[in-house]
Structure 1
Amino acid sequence: MPIIAPSILSADFSRLGEDVLAVEKAGADWIHVDVMDGHFVPTITLGPLVTSAVHGVTTLPLDVHLMIETPERYVDDFAKAGASLISVHVEACTHLNSTLAQIRNAGAQAGVVLNPATPLSAIDWVLEFVDLVLIMSVNPGFGGQQFIPNTLSKIRALRRIIDDRELAVLIEVDGGVNLSTIADVALAGADVFVAGSAIFGSEDYQRTIDAFRDKIKDPPQ
């Protein structure tokens, strides 16, 4: 089943708990938590304390995306804060295998993230050790960007690799996912769809999430 993961980066932070509960009620599957440090990406967002607060108001899994330098310094903190899955960037990890093992040992599922220009070959030797691969379809750091079209070829290639190796690895896509792009992303082979402004910027969260599912179910051929 496709997984819809609203990104709280685009939520109203003055009423964050209410927004999280609203998308949960609207049919979201996961809550996507974008963590930025002002170094790996220009923006600074939130940390373990806010993650813990979100965990306290929702029953949905927290999908924590660490867009930070030296993520191994903070993995345990985010796991303790309630992260169900923690994803780290291959570009930010000096010892990727070790960091993925640390995530697992902390009790969370492990994900690895690729920036748009980073080739799939960068994760070739860790695919057997992850639960999820997050393909960035925009350059990380800001919400509301437009989808980079050649990401679709990358998703297709990763889908073939995962299927050929018979791995139980999910493909997640983050960036510019909206009603105009989600069908193509689904057809390319994605399992998890992160959407921020497309959901939180809409007038009716449930109508938007339902429309996403309709697009995924009947993608263009």
Structure 2
Amino acid sequence: MKNKTILFIITSLAVYFGLTFFGGEIGNKIMYPLKLFVTFLHEFGHAFGALITGGEVVGFVVNEDGSGVTTTRGGNRAVIIMGGYIGSAIFGNLLFYIGARQERFTQATLYAIAVLMVVISIVWFSSFFTSGFLIVFSFALIVLARFTNLDQIIIMFLGLASILYIIQDFNVGPSSDLAAYADLFVVIPSSVWMYIWLAIVLVLFVLNIRMIFRGTKKSKEISNLMNTNS
């Protein structure tokens, strides 16, 4: 299991960076749905931050160029703003962990993501492009979960690629969120918050990797013990 996970991580890194930096126009087209998925996670992070702090979501938009806007009312503004970048990193790490360590839940996770996307496309409808993307992406996830055995690979790649994209885009993607956060905490400028948020994301990723391989090591020890006793 450990070797399999390491091999998958190395392969995913090669595929991700190969398509991103050397894939040209074809690579951009292949990565485009992933870019929109990361935007979806980012905007859902804002929405989730509003909901857990007593606010409500007024609008949820994923734009064609990969940007997004979530409009909320009420709730804790600091949590809502941070929820986009940090929240999407948490969701990405969760997907990666489920794929790497909780194989029995991978198919159900794909179905859950698909259902969530469809619900958001209806309840928080804001644009035809947003709802169209969410429905098409969710349909693809359902087909892959139902008719293939790739659910574990898909979940791991979605999680890992999302984390990599977030880290790579740290000084561009959350620029508006950083500016808004700096307005709340005027003592600390946005350029400083940018590195604070990046540090949080990197720490989350490192801790997740440690949890994944620590769990793999324990599983191997238990398996060896059972084989010895038998």
Structure 3
Amino acid sequence: MSIDVTAATFQAEVIDRSHDVPVIVDLWAPWCGPCRTLGPILEKVVDASGGKVVLVKVDTDQNPNIAQAFQVQSIPAVYALKDGVVVDGFNGAYPEHVVQEFVNGLLPSEGEQQIAALLAEATEGSFRAVLDVEPGNEDAIVGLAELLIARGETEQALQYLARIPETDRTRVTAAKARVHLTPDDDYDAALTALLDSVKTDDEARQKFVDILELMGPDDLRTAVYRKQLTARLY
């Protein structure tokens, strides 16, 4: 089974979904004979993957902007995406065994499946087992750090987070480790109390920034307090 995708649904059905499962994009048009030959073969092979790969179809006549984004010169054009980026592709209609090889290259290896299962288990033991194999696995490090923070082992959590490059996700977890505030705490009171010290006190400045990380960009106060921080620093 395939999903018909338009410009309005491309982000959700292709880019976002590719972070969870490989997505194959079949760019075609109703007048294209080779497209009609390739389409059923793609559907058959992808269906046989049992959900480990997803197939979406884009009518290039109706969605020329998507075709342009892929820089399509001719159709059928097929692209595979993982984690929001193109990882493989081909042009033209190929027989089933070639399409099968293409799809097989997208399937997770046995080791990747084992790691996915351990991450889904989400226990301290399973996270540590992943790190024995992949010391820099962000999912395992963040998951383990969250468990350590929950039981008060914040320094150890920060040591694990320091192993990997900083991201939006790790910044929030690190902020949780450094800031001892519960969801019921008054962020406004804490931030106001810190504001006079942020210019001269590194610890106060870090705590101020950490609280803003915990509040997140969707909190309308975050932008206001960031401006106040900038005004105090500069």
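So P(r) over Cα pairs in 5 Å bins from 0, in percent, for residues 78-125 alone, computed for just one structure, reads 5, 17, 20, 18, 15, 10, 8, 4, 2, 1; which one of 1, 2, 3 is that?
Clearly, the read-out refers to 3.
Output the label of whichever structure in 1, 2, 3 has the greatest value of Cα Rg over 2.2 N^0.38 Å, for residues 142-197 alone.
2
When FRET efficiency 1/(1 + (r/R0)^6) of positions 22 and 206 (r between Cβ atoms, R0 = 30 Å, to 0.05) is computed for each of 1, 2, 3, which one produces 1.00?
1
Rank structures 1, 2, 3 by Rg/Rh (Cα atoms, Kirkwood Rh) and report only the one at the top, that is, the highest.
Biggest value here belongs to 3.
Work out the source of -9500 here, i.e. which of 1, 2, 3 gives that when helix-only ellipticity at 222 nm (-39500 (n - 2.57) for each DSSP H run of 4 or more, over all residues; to 500) is computed.
1
Name the one structure among 1, 2, 3 that distance in nm of label points 7 Å out along Cα→Cβ at positions 6 and 150 of 4.2 was derived from.
The correct label is 3.
Each reported figure results from applying straightforward, stated rules to the coordinates on display, with no laboratory input. Not measured: the values here are computed from a predicted model. Cβ atoms are built from the backbone, for glycine too; each structure is taken alone.
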